[in-house]
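Just so it is clear, none of the values below were taken in a lab; they were calculated from the coordinates. Small disclaimer: the values here were computed from a predicted structure and weren't measured. Cβ atoms are built from the backbone, for glycine too; each structure is taken alone.
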Structure P
Amino acid sequence: MESKKWRDELIATVKPGNFRIDEPMSRLTSFRIGGPADLVVEVETPEELALTVEYCKKSDIPWFLFGRGSNLLVRDEGIRGVVLRLGKDFQYTKVEGRKLIAGAASALAVVAEAAARNGLSGLEFASGIPGSLGGAVFMNAGAYGSEMRDVVVEVDLYRPAKGFETLTNEEIKFAYRSSGLQQEEGIVLNVVLNLTPGDEEQIREQMSNFNLKRKEKQPLEFPSAGSTFKRPEGNFAGRLIEEAGLKGKRLGNAQVSPKHAGFIINLGGATAREVLDLIDLVRREVHKKSGIWLEPEIKVVGGE
């Protein structure tokens, strides 16, 4: 890893223009925070993905699949090894009756729009959620009482050393803001959704209402990774943080949003260290006040 000889070898197998060396992850995440990745590689086909992943495993090179970076905090040291991104061939949507089939790299908002355009209901909750469809399945993204597990029929994926396979909804083992894919290194390639025929106008009205609520309540004007903490059973993270007197609390350029205490925002130039220290402070103070340990919803990656 030190000499980066592996990087030259891997680049030789990648199409020109499909890789970037020492790419600052702050450019690729919604938080606008993160040090450089040794190598960012965009794969265009499932076969290219398989070849790259297997090369990394054979050569003991760390690799990390990166979607749209909307639920991530990358440490200031960056990411050692390879960051993999799915290319344009993984961005598509098609409708077959009440089923919507889409590539994992498709923006979730684009998939929700395709559903609305075809008069299919069930994805209204997802229209304002940033991120990719694959990431949404991986994390079981949800809002307003609905989750991805409510609409996913099956996924096609790739497992390192195991190959390509298809998993049903039950086999994905969805849970609150998580799935079994997180433990299995499963890379989602394609998703089949089962939706309900509906009226396009009513679907769009519901989407508009949800997005208006987001705009009114969430600090969308600042970079963030969405809700910082999972919702504790029977309560709300934002409420507990506010009751602990931490709404608006600031460490450097990281701040508990004055608009919604469940969000930590980047005021401009915030470091991952500032965000992590603020998360730790919030967790300790909320526990001191309520006896509840908040569990982070964002994923922290990178570092030496």
Structure Q
Amino acid sequence: MYRTTIWVFCVLCLMGACKKEKEVPTAIANQVVELEVLRFDKEFADTNPENLSVIKERYPYFFPPQYSDSTWIAKIQDTLQIEIRQAVDSAFADLNDEQKEITLLFKHIAYYFPAYTIPTIVTLTTDVDYENRIILTDTLLLIGLDNYLGKDHRFYGGIDRYISKGLDKQYLESDIVSAFSKKVISYPRDRSFLAQMIYYGKELYLKDLLLTWQTDAQKIGYDEEEFSWALANEEQIWRYFIERELLYSTDLKLGPRFLDPAPFSKFRLELDNESPGRLGRYMGWQIVRAFMDKTDIPAQELWNLPAETIFKEANYKPKK
């Protein structure tokens, strides 16, 4: 009985939290955003040799001139390609839900970056090229839908688990913001671990602004258990970085240990296998959040601020 009561209470709290997270300030909700979404994946699947020229004219950037028409006809008829397209059709019969979320994202972008031109969105399949699942150019946002079929999809069987768990549609908007951040935040010339931490912290703070309805776990690409671990061990992580004088180190090995996607972070301690990867990014995020909480600068000024300025003025203290 006690467990049932607790469970019901937790569910009610989560429902309340979700409702709160979906609330959007009027100034953002009133932004006028009209998305053009083109389903190249569906159009290509319906193409035949007779009308191939039509789709080539419509999407010239997908058809390099060095490839003959026979290449594309073979791809249309390839059994593996047909399976991929069928899987995408099953998961994304329409994009109504995703389009609502992406529209909400671009309303936020329009509010914070009014000069930004909203790109045309084109969906496609990429042979599960998860490293290029989102490509953002000046005019196009390319979304490889076959990279968002869910972590347990059979197409991902040969992919490391720490990667495949991110191949889920719940992370789609977060991946778009990661691509957008490259246009807003310059990678630091400073090679220190601290500068790189804060670079990723800025990216995650950008997600705080643009993905207000999503959980922190979704923003960083963790599951809830991984995020809870990071939250519970924040003080110990920070102490480790400080005691080993890592902040101003330019050791190239720190990236793979604490910043790059990985199955776990590498403290070289027994707790490694319990930890999620990219904890350096998580810590950079907390520093940037602390800085923004303590200052009244507009968010637009954050992106070009030096890491050292952010770190000193943040006076970051980890949660205990």
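Out of P, Q, which has the highest value for mean projected area of the Cα convex hull in nm²? Please list the in-between numbers first.
On the way: P: 15.9; Q: 20.3.
Largest calculated value belongs to Q.
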Ranked by distance in nm of label points 7 Å out along Cα→Cβ at positions 64 and 272, which of P, Q sits at the highest value?
Q
By the measure mean count of other Cβ atoms within 10 Å over residues 128-135, tell me the structure among P, Q with the highest figure.
P
Which structure, out of P, Q, was FRET efficiency 1/(1 + (r/R0)^6) of positions 200 and 296 (r between Cβ atoms, R0 = 30 Å, to 0.05) derived from, given a value of 0.20?
P
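Determine which structure produced the value 13.0 for mean count of other Cβ atoms within 10 Å over residues 160-167, calculated from the coordinates; the candidates are P, Q. Write down the numbers at each step before the final one.
Values: P: 13.0; Q: 16.5.
This value belongs to structure P.
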When you work out mean count of other Cβ atoms within 10 Å over residues 112-119 for each of the structures P, Q, which one comes out largest?
P
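2.0 is what came out when distance in nm of label points 7 Å out along Cα→Cβ at positions 104 and 216 was calculated for one structure; which of P, Q is it?
Numbers: P: 3.8; Q: 2.0.
Derived from the structure labelled Q.
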Given a computed value of -15500 for helix-only ellipticity at 222 nm (-39500 (n - 2.57) for each DSSP H run of 4 or more, over all residues; to 500), which structure among P, Q does it belong to?
Q
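If you work out distance in nm of label points 7 Å out along Cα→Cβ at positions 40 and 232 for P, Q, which one comes out largest?
Working: P: 3.7; Q: 4.4.
Structure Q comes out on top.
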